[in-house]
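Multiple structures follow.
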Structure 1
């Protein structure tokens, strides 16, 4: 029986993941936060962890790095609402065994889970093609200079969310989000949210 730990702050997602295998094939543990996940990983052995990138209060990529430091051999599959272009490469560099979006089908998710459990890496065909193309380019886009959290804030701004809405979704203060926004604009040499949005669309960070 596969032992699967789902790390997501939304109950509907955690419940949905349980449906990828028939009853009796897998045991599912659930964690609502990075801290809860790390404690469960310390106390129990798991075959795979399914991790959301956008956890309230913390970046899922930060949690991923802590998981790999704690249990280097534990496979981690990133399950995210964000398009692959945004986070897949960062997730793999941080130690993820696979990256799949929440828009994927149940069959695709099951395939991804089984692949990383068996020691493989999972990425969609389209993302694999883009990764190969990127290997031949030396110029890095401006958003590659951003931290993981700054990139997350950039994508949320570009998707039309206000500072207050972003602060609430990430469990941070309005002031903190405004500081991130200012850093993003400075690093990318942009001046307005409209310019950030245009950049994000042009670079396939939002759709």
Structure 2
């Protein structure tokens, strides 16, 4: 039975679950996640989302998490950024730039792309193995900022997430893990900054 707003109880549950995900995780759920939270299949979750879209309560895009609440249910707006692969928080990892997915991020976050973290060298900065770091693309950074650094040239380029500490005649890339040592870049070594880390997304489960 529909309520005074023209929605069934299940459709209200779906709207609530989408809003809960946006508030708790900063992103909407996939159909599978939505179905799991409501005890229904992903196909049933998609059916309800499409019904809500027809009624003007949300907008559906083509990607798994590309949906936006509208009207009274509207949450802060999001936009999609590309998830480009892995970056090491540990020993430098071969840079991977293939598009893996897209991630919704809040408008105003400053992020241009995201990278999946591998390793534990930044745990004391709250960046864990498996996290997605949001990166603002730029080739410079202020002292002490966390950056995505590129080391090497050509096919041998490696990427790592570290705190950027420029010093006389060298650059120090410092981990946020007391068990690990600095990576020192000396004159003549190929080094560049791909961007500045502006946020972290953690997926549970």
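Going by percent of Cα pairs over 27 Å apart, which of structures 1, 2 comes out largest?
2
Given that Cα extents along the principal axes in Å, for residues 14-101 alone, derived from a single structure, equals 35, 26, 24, which label among 1, 2 identifies that structure?
The correct label is 1.
Just checking, which of 1, 2 has the largest value of FRET efficiency 1/(1 + (r/R0)^6) of positions 6 and 78 (r between Cβ atoms, R0 = 25 Å, to 0.05)?
1
For FRET efficiency 1/(1 + (r/R0)^6) of positions 54 and 70 (r between Cβ atoms, R0 = 25 Å, to 0.05), the calculated result is 0.75, so let me know which of 1, 2 that is.
Among 1, 2, the structure yielding 0.75 for FRET efficiency 1/(1 + (r/R0)^6) of positions 54 and 70 (r between Cβ atoms, R0 = 25 Å, to 0.05) is 1.
Out of 1, 2, which one gives -6000 for helix-only ellipticity at 222 nm (-39500 (n - 2.57) for each DSSP H run of 4 or more, over all residues; to 500) as computed from the coordinates?
Working through the options, I get structure 2.
None of the figures in this text is laboratory data; all of them are computed from the coordinates on show. Being a predicted model, the structure only gives us computed values, none of them experimental. Cβ atoms are built from the backbone, for glycine too; each structure is taken alone.
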